Structure I
Amino acid sequence: MTKNIANKTPVSTFTPFKVDDGVEIKRLEDIPRDMTLRQGVRQKGMEIAPHSHDWGQLLYASSGVMQVMAEGSIWVIPPQRAVWIPPGTVHGIKNIHTVTLRNVYFAPHVIDGLPTCCQVMAITPLMRELIAEAVTFPPLYDPNGIEGRICRLILDCLKTSPVASLHLPVPDQGPIQEITGYLKEHPSDKATLEDWANRLATTPRTLARNFKKQTNMTFGQWRQQARLLEALSRIADNQPISHIAQDLGYSSQSAFSAMFKKALGVTPGSYFNNR
């Protein structure tokens with residue numbers, strides 16, 4: 001999937017402006033504040049080529065689902081979740097649905113205590129409301145007034161935010177790449193590791209060892225995670241749960257719901273409620 005976006009042109013929505021002393025601010029990172037926020041709407045199917053920022057980024061959509069490709073994994077971001085992207089991390093983005101973005105950028109000197117690698121973070125109701133308010137602030141908000149206090153509270157909330165396991169390692173070589181690439185396109189496929197070993201003229205033990213080495217997951221764990229993330233995109237698109245279960249290869253809606261609840265703690269139908 002990363003290769004599909006490699007030829008896309010990075011999209012910048014930042015408009016340069018001048019501060020009172022006439023100095024032009026050309027990049028987000030040049031704004032003389034510890035945090036800055038941006039909001040906007042990005043259409044379904046829009047892709048942004050791999051790029052990086054000098055600042056840490058909380059990539060957050062209050063509606064819609066995105067995929068982020070970074071660190072050899074796909075990170076799926078449903079509403080009320082966000083992905084934390086540390087400074088300097090190369091990442092690409094694909095919008096599965098039209099998304100309403102409310103991104104937060106943090107200067108490197110204020111991010112002690114945040115993860116050093118990409119993580120999907122929960123957006124609590126408090127954080128949601130704080131961010132919704134903060135995206136209306138001017139770029140040069142008052143750091144010593146209520147605007148600055150709200151921004152610091154967002155950072156404090158983020159540092160205690162639960163981490164959600166919503167990423168999928170993507171191997172980039174060998175038979176494991178072939179298997180995972182096929183399963184991403186055909187999530188209902190029920191072939192066993194033994195079946196794949198026969199197709200690829202190797203042994204199940206070899207495939208199992210390489211799966212664990214390249215993804216830190218077993219074959220079964222990876223396939224379930226791929227189905228889970230595909231399900232989230234479809235649920236956000238308001239597809240019937242029964243259709244999703246069938247399309248993803250589950251014998252019944254109840255079997256799919258049991259897997260979903262075990263993985264995420266709630267049923268598919270209630271996942272996006274009050275989140």
Structure II
Amino acid sequence: MLKGRLGLEKARIPHVNRHGLLWLDRGALSVEDGCLRFVTAGGSLDKGSYRIPHQAVSMILLGPGSTVSHDALRLLARHGTLLAAVGEDGVRCYTAPPLGPDRSDYARRQAELWADPKKRLDIARRMYAWRLGEVLPHRDIAVLRGIEGARMKKTYTVLASQFGIRWKGRRYDRSKPTAADDPNQAINHAATAVQAAATIAVAAVSALPQLGFIHEDSDQSFVLDVADLYRDSVTLPIAFAVAKEAEKNFQDPIDRLVRKRAAKEFRKQKLISAMIDRIKDLLSAPEPAKE
């Protein structure tokens with residue numbers, strides 16, 4: 001980003017020709033002379049006033065300490081630019097107006113794959129292969145879920161040992177979320193943060209959050225599918241690192257420690273961008289060879 005006039009005097013630009021995400025925080029988003037302006041006290045951008053190229057951006061992520069004017073919402077809607085209010089570096093996703101890219105390719109492809117039981121299972125098997133490192137021969141989703149569950153039990157034990165955590169098993173009572181031990185509470189909070197990142201990624205490509213290939217019933221089934229792809233590599237390492245830190249840090253609550261570490265890891269791993277690429281890869285997958 002450079003200070004000065006960055007607005008583009010062009011007709012509406014197709015999303016395929018736009019840049020991706022623009023992070024803004026600790027400032028005010030408004031309209032001045034027909035252009036989107038962001039005045040910040042300093043955060044993701046240095047302190048100053050910026051004109052935002054809203055016509056050339058697919059999605060603006062508005063972080064903590066920010067406000068947005070009605071005129072700004074109107075201008076973004078006119079140019080089909082998405083806006084989501086998010087937590088620090090995407091560890092929460094509070095709202096995303098129902099505005100999407102100007103094409104429905106991924107949504108239509110997702111619906112097509114989901115509506116065909118064989119194709120739906122093929123996608124589920126592909127997602128499990130990404131997670132487990134091998135293509136399982138089974139073609140029963142219940143069997144696949146069982147195998148994944150057994151593998152995860154071993155993963156919990158292995159990762160807990162690597163981080164020096166005393167692991168008593170995965171336990172979670174929804175009615176008493178704070179009754180769990182520190183490692184389990186950290187996993188819950190880390191999972192929430194990664195799901196927020198997945199929510200942003202799904203919204204960015206205008207995929208359908210309700211149509212999951214592994215998860216069912218939830219209105220965020222596909223979001224949960226995407227988030228689970230990163231359970232081993234992102235969610236659990238964040239959780240166990242925080243659980244270890246909590247043994248010495250008695251001042252900050254577990255959820256705060258998780259948010260801080262998750263924000264750091266999201267930036268380091270460029271997690272949301274990676275999720276977007278993974279979704280595109282998944283929904284653009286070629287038809288499987290006929291058996």
Structure III
Amino acid sequence: MARFKLTIEYEGTRFSGWQVQKNARTVQGEINAAVGKVFGTHNFELYGSGRTDAGVHALQQAAHLDIKTMLAPEIIRMKLNDELPADINIIEVEKAAADFHARHDAQARSYLYQISRRRTAFGKKFVWWVKDPLDVVKMRQTADLFKGLKDFRSFTADDPEEKSTKVHINSIEVQESGDLILVRIVGSHFIWKMVRQLIGVLAEVGRGSMPVNEVKKFMHTKSDVPAKMTAPPSGLFLERVYYKGDVWLKELKPMMDVSAKPAARFEKRHEKKSAGNEEKQSEKKE
């Protein structure tokens with residue numbers, strides 16, 4: 001058996017998450033089917049770095065594939081992509097060490113969330129449109145509460161009696177990009193629905209509907225309130241999975257640009273065109 005590391009992007013709108021499920025369309029299920037067709041066998045194993053929920057996207061999901069083959073990594077990538085649906089793409093296939101494990105060797109994961117301040121026809125599947133004005137300063141103050149090793153039992157659907165709810169958050173950034181508010185969360189790992197509940201609480205504070213002091217209570221006492229504010233999956237992207245030696249992302253930028261209204265873009269083009277015409281007319285007069 002040879003082991004390969006796969007870097008995968010997918011649009012999660014029509015998937016019931018990453019992990020294989022009976023009678024449901026999943027990312028892993030589609031890749032398994034593609035591998036079976038390419039290699040003509042079911043004697044292989046595919047492991048993802050972690051699960052993504054229904055509707056959640058990935059810019060760079062990581063997985064490892066154990067398969068008996070003499071094909072070069074680039075040929076494997078091309079052949080798999082030929083069999084995969086349009087909403088999944090294998091970005092890269094690399095030969096990996098026999099003991100590499102996509103999940104256990106991951107040192108950190110990065111998630112990006114996009115909140116839109118305006119209605120968008122083209123980015124609807126990739127943002128959460130919040131109609132109310134949001135105070136970004138308050139959102140940043142709240143985000144600071146989550147940094148470090150904390151117990152997020154109030155921010156997950158997992159049972160703290162059955163599974164540890166402690167997670168180390170390396171960083172949380174909240175930035176504005178035109179009509180978008182971008183949130184990047186980097187952590188050791190993430191428990192079920194944790195990121196979306198964190199985002200939901202940040203938005204609630206930004207609306208002015210929840211004081212920061214109330215959020216502090218969630219970090220000390222189990223509360224069901226964050227679950228009621230769970231942000232939709234449409235704006236969430238698994239941005240990157242980090243392994244030893246990887247360079248961490250520095251720039252925070254949107255997955256797609258819905259930062260300027262179409263009318264504003266038209267006005268800018270029109271202004272440039274008008275300015276150009278004026279210059280030409282001026283040159284003719286001279």
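Some observations on this one:
- Each of I, II, III could give distance in nm of label points 7 Å out along Cα→Cβ at positions 111 and 247, but the derived value 5.2 comes from II.
- Which entry (I, II, III) yields the derived value 26 for percent of Cα pairs over 24 Å apart, for residues 103-230 alone: III
- Each of I, II, III could give helix-only ellipticity at 222 nm (-39500 (n - 2.57) for each DSSP H run of 4 or more, over all residues; to 500), but the derived value -10500 comes from I.
Bear in mind these aren't lab numbers, they're just calculated from the coordinates by the rules spelled out. These numbers come from a predicted model, not from an experiment. Cβ atoms are built from the backbone, for glycine too; each structure is taken alone.
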